Each structure stands twice: as C-alpha cells, then as structure tokens.
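Trainee: Pasting the structures here.
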Structure I
Amino acid sequence: MEDLYVVPAAGGVPTRLTFDKTWIRGSPTWTPDGRDIVFSSARGGLASLWRISASGGAPRPVAGVGVIASCPSISPKGNQLVYTQSFIKENILRLNLKDEKHSQGPPAVLNLKKGRNWRPNFSPDGKRFAFESVLGYAEIWACDSDGSSCGQLTSLQGTAGAPRWSPDGHYMAFEFRPKERSEVYLLEMGGGMPRLLPTLPGADNGGPSWSRDGKWLYFYSDPGGEHFQLWRVPLKGGPPMQITKNGGVQVMQFMNSLLAATRNGARTSTR
C-alpha cells in the first residue's frame, strides 16, 4: 500500500500528504505553478486522478477523467493533461444447474448497473444476491436472483465490498475503508444505517464471514502491522479471538472445519 509524500529538493523531513494506504498508479505530476500535485489513486474505488495541494489538505477528484485512470502528466503551460485509461468490464454471470455437478445451458450475463460488478453473495433463501459495484465509489447493491429489482444498500462514498448475508438473512456484514484502514460494518436488512463492528483498533480488518449459527463473525486483521491472521468476534459483543497463527485472510466453512486462505496461496485448516 502507498501514500504520497513531499520533501524539499535540497533534503529534509518528508511531509505526508495522503493517509489512504492504497495503490498509487504511476508517477504523480506537478502543476506548472508548483502548488498542486496530480496523482492516480484507488482511494475512492477504482483508480482515478486526484489533485492535492503540496502544502496538504483533502484530495479533490479531477473532473471529467473517469475511473481506471493513471500515469498523469501536465503540459508546461498547464493547459493540457494526458493520462492512461484502462477499460475493464467485470460483470456477474448466472449459471442454472441440473444438479450439484451438471449445468443446464450456458452462463448468462446479468444485466446489472454500469460499472464493475463482482464478489456476489446469495441470501440464505436464494431469492436475492448482494454484490460490490464500482462506478467511482464502491458500494453494496442487491438484486433478485435473475438480476432484476436491483437496489443500492450503501451510500458511503468510499470503498465498500465483500458483502456477506447472515444465516437468518437479517443482517449483512461487509468491509469498508472510511479512512486509512478497512473496518467491518453491519447493516440491518430491515433498514437503518450501517454500524461499525468493534474489532481490533489500529489494524486493517476485513473479509467478514459468518459462523453457521450466526453468532460469530470471522474476519482478517493485521494488528501491529504483522501478517494477516483470522479472528472471530461474537455478534452480541465481546473481545476478538485469534484463530490462525500462520496467516489467513478468507474463511470458507464446511461442517465443523474452517479453511483459511492466506495471501501467499498457503492454507491453514483449523478445527
């Protein structure tokens, strides 16, 4: 993860300008008057161009650029900006099944909203699915199983993703990056605002997954800046409990076992 710093050309102490801890794509560029810096960042979802004062302050999006933009360069007169823009279309497909091993027809692309749609998760009754949709900001949406009746569940104007329905269908857990670190949030499906789930302060917490009885939430965290490990926290409140010791970021449940997938491809099975 990266952030933007400025330091005098003659040397000195660097001054930190951003506190996003997210990817910066390509080299930043100065405005001709030396007052601002234009850079590419994924701080609002997909990478786009942002502008920040060299003396600090809040970054501002560069109007009219769009997403997946990187590598900016400004002409010496300051009247032109060139940059790279990539085009990625990621959507969700549905495959009907005859049984657990055989499909029924080819997969169909669901006609969802514009943008990048991914990481879907079915509701417990199979009638709806939630997913992450990125068009400027990453937000959580939900649709009927055929892709109809879509509605936006969050309007947090940041990076919200990895939605997971609770086993009883009453809650949805997801990860959200409100500032420089990601956190786990809960949304009651009957209405209301998302609320922060207390996990481990000062760490990146994300990748929520429910226990089969809905009483626990598993998540990854890196307290102290160490390797990600799997933790769990009771939904009704209480201190988090560490599950893995050799790294882990995602939980897949099968019967009474957990399969923890680590970032380097290794896996740790715990009971």
Structure II
Amino acid sequence: MLLPLYQIDAFTDTIFTGNPAAVCPLTAWLPAETMQAIAAENNLAETAFFVPKSTVGEYEIRWFTPAVEVELCGHATLASAHVLLRHLHFQGEEITFHSKSGPLRVRRHPSGRLTLDFPSRPPHPLAELPDGLLAGLGATPVQVLAGPDLVALFNSEAEIRALQPNQAQLALVPYRAVIVTAPGSGEVDFVSRFFGPRVGVPEDPVTGSAHTTLIPYWAEKLGKTALHARQVSPRGGELWCELHGDRVLISGYAVTYLRGEIEVG
C-alpha cells in the first residue's frame, strides 16, 4: 500500500528552520499501531494523520511522536493545513480539524500566515518541585507553574538559551514535557524552549501546543492580548499570538521540504 507523505517546516518561512512535521493524508484510518510505527520510522517530533469527514472543509486528525500518540499538537496541525492548501487544492479560507482536544480551526490569511484557533490552557502555581526538575535543567527557575506541561520561569532570554538539560533527569518529571520561558530581549514579548524526553522528543524546535499555556500566562503578566513569541531552540521559530477569551490564536508560516510516498504492508 502506497501512502502520500509530506514533510513541512512549520512556524517559519525559511527551509531548514522551524519545526519539521510529517503529514500523511489518509482516506480511512490505519490501525493505531501502524500509525505509531510510521511516526517512529519518520523520527520527527510529530507525524500527523488526517481523514476527511463528510462535511466539506472538515477532517479528523491524530498526532504521533516517535513514542506515543498525543492529544494536541500545534506545528503538525499547521503543517496539515499547509498540505491541504498548498498541495491538495483546498479552496476555502478555513479548515476544521476534529481531535481529542475538540475542534481546531486553521484560517488562511492573504499574507500567507496560517492561524490556529486552539483552546487556552492557563497554568497554575505548583506547591512543590517535582523530582528531576532542577537536576534536569541544571539551573533554578524563579517560579514553576503547571498546566498540561510543567512551566519553568526564568528572568532572561540569555538564561533560556544557555540551558543544557540533562534529558534523563527531565524524563523523571511526571509531566508530558517541561517548558522553559522568559521575557524577550526586545524584539519579541517572550521566548521559550520545550523539552519532552518523556514522550520521545528531547527538544521540540517550535511547539504550538506549549503556547496554549504560555499565551494566557504572558498576556496576564504583560497586560496585553497580542503577543509576538520566539522559540529559541537551535532551529528556532516565530509565532504571532493572541489571547481570545478561552481560546488562543497562534499564527505562523510553513514551507514544504519533502513530497513523496511511503510503502506500508
């Protein structure tokens, strides 16, 4: 069985930067173990699979890291919308993906940016630090919050860039991942990095889902709802963000790196 496969660099307009995601359009769902095996073979942070629904412009979507299926992924959703718009001749301005995290909408803008409409997932204070965090980061944050992921706050972008985490220790932290974040140095409102060894992603280059937690935090902290963010991983990427009630809008670009077919079975 031959299946189409695309590799897209998300949250960037420049090839070899941003976050690479594999996208595999399907006409019907494959067994979960087959999709997991494809994701492991791709060995990217996420591989997205989507299947069309009966309503035009609506799809079901699932995401797999090399190790597990996840409930929400931003960059691979952005990449999936890019595939539909750029390669599969989708003609509308808005796509709806149905997922384990509810409906996720992606809107195309004349500028070429794509905007994700995702749930807001604000963090809350954490009473005590979990095992592995300080040893894993090799640095002490000024505050630690918890959402779907753990959020470690630092004072400066320089501290975030300088971190050289111990991935084995971070894998002991009982959260999907550890996000580190700090105010931006002037060009952007805030910066971040994302470490997820527990789910098979040592460092994710640009993480849309992390911003469902970062946007509500920084919007309150900075007193503004429109935010410009940068993830300062080695590949790096930019996100234009907005807090919109109980939703967050996350915008970015995407570019195609690879088009091909995979042979399964």
Structure III
Amino acid sequence: MNSFKTWIAAALLSLAFMYGSASAAGFEMSVGLWNQDPNGDISYKALSALDKLSVKDDLMYDEDTKVFGRMKIDAPGVFPGIYLMATPMKFSGKGSKNVTFKFGNVTFSGDVPFSSELELDHYDIGLYYGIPGLKTATRGVLNMDLGIDARIIDFKARITGQDSITELVISESESVTVPIPMLYLGIQVKPFKFLAIEGEGRGIAYSSGNQYYDIIGRVKLKPLGPVFAAVGYRYEKVKFDEYDVIADVNFGGLFGEAGVEF
C-alpha cells in the first residue's frame, strides 16, 4: 500500500509539472486544516444488522482535525484545467458493543472493550473546463467549471479485542483501495479583487445504492498580492458496498486554509 501511495504522489507531481510548464493561465495551491466530525456505521462480512458498528456509539470516534492540500491549474487553449487534492482521514478509539458481533472472520463478545482504527484517506485527480465566455461576460465576477474527478479511496479498518473465554488478544482488519469516478462542478463569485465566494461539488450514484458526495463552500480573502486565506465548510457522504466492506458514513466540519493564487 505504501508503494501505491508513492505512485499516486509521483503521478500528481508529474501532472502538476507538465501543466505548469505549459504556460498555465492560472495557478492555485493551498494547505489547510479540516475539523472532521464522523457519523454513520461500517461493517465487514456482516451476517446481520447486529454486525454493523456505529462510529459514534460503538467505536466511540470523536471529531478530529487533519491537514489537507490541493492544487488547481487553469490550462490555456484547448487543454483542460487540472485539480489535485489529498485528504487524509483517520480515526481511532476504544469502544464496546452491548451484543456479540462479527467483524470479518472474528467474533467479538458483547460488553468486552476493544480498540479500533478507521482510515479513509482519499486522493483526487480532476479535469475540468470553464464555461466559455462566462467569466468575460461578467467582467471576472462569475465563473463556472464543469468536469470529471477520479477519487481513489484508501480504506483501512482494524479492531483488536480480547476473547472473553481464553482472554487471548484477537484482531481482524481489512484494507481495500476503491477508485470512484465522480462529476465535478465548481462556482466562483468574485465581487471584489480581494474577496471571492466559492462552491465545489463532486458526486456520483451507481449500482447497489452506492453513492459518494463531497460539497465544499469557502470564503476567500486576498489581503496581500497572491497570498490568500480562506474559511469554509466541507461535507462528505460515503456509501459503498465493495469487497465485503459496507460503509455508510458522513463527515462534516469547518476548515481553514492558506495559499497562493496567480
């Protein structure tokens, strides 16, 4: 899995340098902190509803703050713009469930404490085009981007507990990588040179009720030259059933970021 992450990082950097060397019409890069508040449930090889684990009530996950980064490059001419984003997401805690449940091939006894980790790191590679003439017609006040986004989810889950009879340590884990194609919509409203209001939406719904939505809203201020600071809110809804893993979770919270824009 580490080699996979290395491959993704190399691919993103290669794309960035390729577009950067093509006399990009616009460039934006930022790093921020997102306060992620998890809700929902997960299961692995579940046989009944009792095997579902609530991230709040059973796993006892609380909100956490993680670093994220993004890069956006507006390409000239017929080339599409490119949007790169990396969003780490990891939770851990000590919990318990009042009934016996299965996670994978291991059975955990009810009311016996266990520890767990859940990781949902994801990486985005998006291509987009601005609506022709809109920015010019509105004198730079309004712009809208439409495109496609490839999101790669690096899912990992582990539960470690104790056998109620032998008192031996028992553990089960699963790790899968799920690529998800999504549609992308971006809107930028810039009433003043130093102020911009932006919205982004990524989403898809496909077979077996699987769906993924990611909505971002931000207010951006440019107090000095190309430097900007922004605050906003981000909400993600994830529902998928892949490789015996069922996840129906959502994450929402405020974020802040700082970066440069040319």
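Trainee: One of I, II, III was used to compute helix-only ellipticity at 222 nm (-39500 (n - 2.57) for each DSSP H run of 4 or more, over all residues; to 500), and the answer was -2500. Which one was it?
Mentor: It was calculated from structure III.
Trainee: Where does the value 9 come from, among I, II, III, when relative contact order in percent (Cα under 8 Å, 6 or more apart) is the thing being computed?
Mentor: I
Trainee: Supply the structure label, taken from I, II, III, corresponding to distance in nm of label points 7 Å out along Cα→Cβ at positions 45 and 245 with the calculated value 4.3.
Mentor: Label of the originating structure: I.
Trainee: Matching task: 21.1, 69 is the computed value of Rg and Dmax of the Cα atoms in Å. Pick the structure from I, II, III.
Mentor: Source structure for this number: I.
No value in this document is a laboratory result; all are computed from the given coordinates. Keep in mind it's a predicted model, so treat the numbers as computed, not measured. Cβ atoms are built from the backbone, for glycine too; each structure is taken alone.
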